[in-house]
Structure P
Amino acid sequence: MTDIEIVRDAIELFTVNYFDTVEMSGTVKSQKKESINYISIDLSTTKWDENLDKLHHSLTKYITEWGQKNYSNFSDYISIARLTIEYLLPIKDGANQNQSKHVKLFHLPSYYFKRKDENDEKTYSWWQLKLLKIWYNIFLRNTIITVIPTILLILVSAYKIQSDNEFQERLIKAYDYINVASGIIASFVLGYIVTKVITLRQDKLKYTSAIRNLSNKLTYFRNICHSLAGDHNFWTKEKSFYESYQHANSIKTDITFEEYHYPNYDDNIEYAKFKSFYNPNMSHSVVSLVLQLHMMADDSLIDSGLTYTAFPPNYIYSHDEMKRFILFSDSNQIWYCCSEIKIFPEAFYNSFYIQRIVQDINRIYPKNKIDKLTKDKLEEVSLDFQYRIIPRLYNLTRVVSSKLPITINYFITTFSLLIAFGLLIPTLTYIFIDKTYGFVSVFAVIGIISHILLTLKPILRAENTLDKKYDYL
């Protein structure tokens, strides 16, 4: 079986489970043409909600996770890394409605690929890739460049010490020069480390006000989710989706929104858990909505006291907490139930819970206060949190909780090595072994300084380059 056929089988398995019908078997076709990995999914005769964005998002999430687990099954995982997926849709008004999407099965650096000619993209052999990985890793490359000459010089000097007395004198003199140079370099490194750490702290402090403000807005939104899930004037027996609401409430502590909305079709045990809670007679969208509301406002919200605390609550969310809430940005079930399946009324009955929702919306948008809750307003608020507030808070908490960057760790390591080979090892060797051998470490110091000089320009270039994702927050 070829690589493209393996991917085709995985996507076909997804479609069978996604649409919950074996009739999807045979609707997925594959073809490889030069560098194009083409997959087509025939939806022209399938009855579904026609939400292509939701389908493609679910497929992308599934196939990328599946690919990470199964990349070793491919004979050439590099050439299969890019997929072109075409969704074959019914013809409407004589016009072709088909849509094509690009999916990266693996995120690989550009140097993994080489151009043989304009129409044929080839990949390197496995040993060439090994060399390229080392070469494009600036730290590994410079380490090899400096370590090999350093070891050779140490071996030669150890031999020369035994046979050339003048060499010992020259070595001691060279040590004095290198000691001065290493002191200058160590001072520079220490200054950089201290300055960079202070700068990082200042950068993080400038985000604290925004994080506190966004955290308060998120707390208000979580209160909205809690009130929406608990409004008994809306979730009544007269509604056609009431049984779905009850079913969701009965399973919300047993299965998470992510497990229910994004079932793992590739894991038999996890998928069996999903199927045990999935009821085809219930509205999948309503169940997903209730589970998502529970994800945003579960018992931890009630236990924290944030539902009745003084306002603003000033509870600061951690990045680990935001990893759970960022799922709302992937799939906004409030919007979907407002705009697509339309279960919410144009205007809500002004019950106790709805009054609390209005109050929380006014806290989020104090300049645009409302008196009553409408479906459009609820949808607008949910979209604002989906695309602006939650992603921004997620990115900001990531920045302030980030560890020391690799440049600081690099300079801490080189500073420690300079102190070790420039001071500690020579001193101890001079005292306990032989004063002559104590100066052999001069070559290690030369290697460390050479490594710093080779790496300095790329580091400064990286420091001077802004990260589009995080430096413009």
Structure Q
Amino acid sequence: MFVWWGVLLVLACLVVAVSHIVTPVDRPARALAAAEAPGPGNWGLICAAILFAWTGLHLFLWSRRDPDVAPPSSHRGLSWLLLAMWLAMLLAVPFTSTDVFLYLAHASTWMDFGNDPYGVAPIGNPGNPFLGLTPWPTDAAQYGPLGLAVSGWLYRPALGVWGNLTVFRIVAIASVGLAFWLARRAARELGRNADAPLGLLVAASPLLLIEAGIAAHNDAWIAPLVLGAVYLLLRGRLGMAIVVFAASVWIKYTTVVLAPAIAVFIWRHADRRHRWMGIGIGVLVAAVSSMALLAPFGGLESPLRGLSAASARATRSMVWVAGTALEAAGGKGSVVVGLSRAATVLAAVALALRLKRREDLPQIVLATYVVFLLIGTAWFQPWYLIPLLPLSCIARNAATRSIIVGFSASAVLGLYGVYFVTYSFSPANQLLMTAVTFVPVLVMLGRHWREFFLVGPAT
């Protein structure tokens, strides 16, 4: 076991080393900037080969997971190897996504220039130190006000580009660690197995290491908030759960899809004597906090404008494939987007109504978010899966955990594996990326849909 984990660490370090070659240190946006010239030839193929080997080895170790493979005496050693992997990520150049530089550009717009990031794009401030590091300099902010506020609080002009990048990475890594700790606490609350090997192996996912450890996506920030809301609901702390859930929505609006599951859980499983008091306190605190968050950005109008701009994009998703096919047939692709959102709402409500038992909450939350990623998002990115990996540790059955781990692997290979082989975002390549990403998870869901959507017996 230690030998295989050692190889996993070596492959992670090779990804760090190659990131400095496939992406110039002085312009990290180049790797995924469509207008740039093709990347450095064979090094792209080498990067793709390492990613395939790294992801394949993780899947191999996942297929062999067993208490006998990782006995309790080895937990400490595996934990140190995992920590070494995460720390190695701090040395990499952002070679996949450069969204973190857009977070920093918006923070600079607000903190350095005193402008509203929802109204003024980074390019509107010529002295913005992050203009040359993001391929999206003309984009105003599209995230929630709490996400912008956290970026502003973390940003320190004196630290420079790499100092600020390191701060954001450390916060993302700490957020993922907190999410796994909360998953362990929730497992104990449910009376389920909270042994270390499962969590250690899920935490070694290449998707987590790349998207949280290197790219520092704010999806890592919402992971402990989603897990925290689940844990607090299971503990009966309704008011705190509502506040924590609202915080996740104000970082990234996508978590609002979980609202039906949370509402049904409170209605069916909360202590009736304290239900209304908990709801009242939670809603009041969330409302006051929301007004305080929105005040620096001119109220609710600006965030809604950012949300509208983000919703207009579509690529590398099942919704995008359906819309593209409809447009090729002479129809309007926007119809598919509207139908997908309506279907997502209906599916979220239908899944919430299946929440018959208290212990099914984590499974329903996870299934709802997966459905959203499959049919509700028009622009899919691998880092959207970050909150699902720690949540999978408290899933109701082993099939669900395997589906999430498999989905994370296909998402990494579907985008980055294909890209570093071709260095192209042509329509044909984007279709290939979409197929590599979604076909495996659809096959797995087809085999285990009863367990995943709580139609069959628990295992």
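Structures P, Q were shown, and distance in nm of label points 7 Å out along Cα→Cβ at positions 47 and 255 at 2.2 was computed from P. Assign the value 0.00, calculated as FRET efficiency 1/(1 + (r/R0)^6) of positions 375 and 423 (r between Cβ atoms, R0 = 25 Å, to 0.05), to the correct structure from P, Q. Working through the options, I get structure P. A value of -18500 for helix-only ellipticity at 222 nm (-39500 (n - 2.57) for each DSSP H run of 4 or more, over all residues; to 500), calculated from one of P, Q, originates in structure P. When volume of the Cα convex hull per residue in Å³ is computed across structures P, Q, the figure 233 traces back to P. When distance in nm of label points 7 Å out along Cα→Cβ at positions 23 and 359 is calculated for each of structures P, Q, structure P comes out greatest.
Read-outs: derived from the displayed coordinates by stated rules, not from any lab. Only a predicted model underlies this, so the values are computations on that prediction, with no experimental measurement involved. Cβ atoms are built from the backbone, for glycine too; each structure is taken alone.
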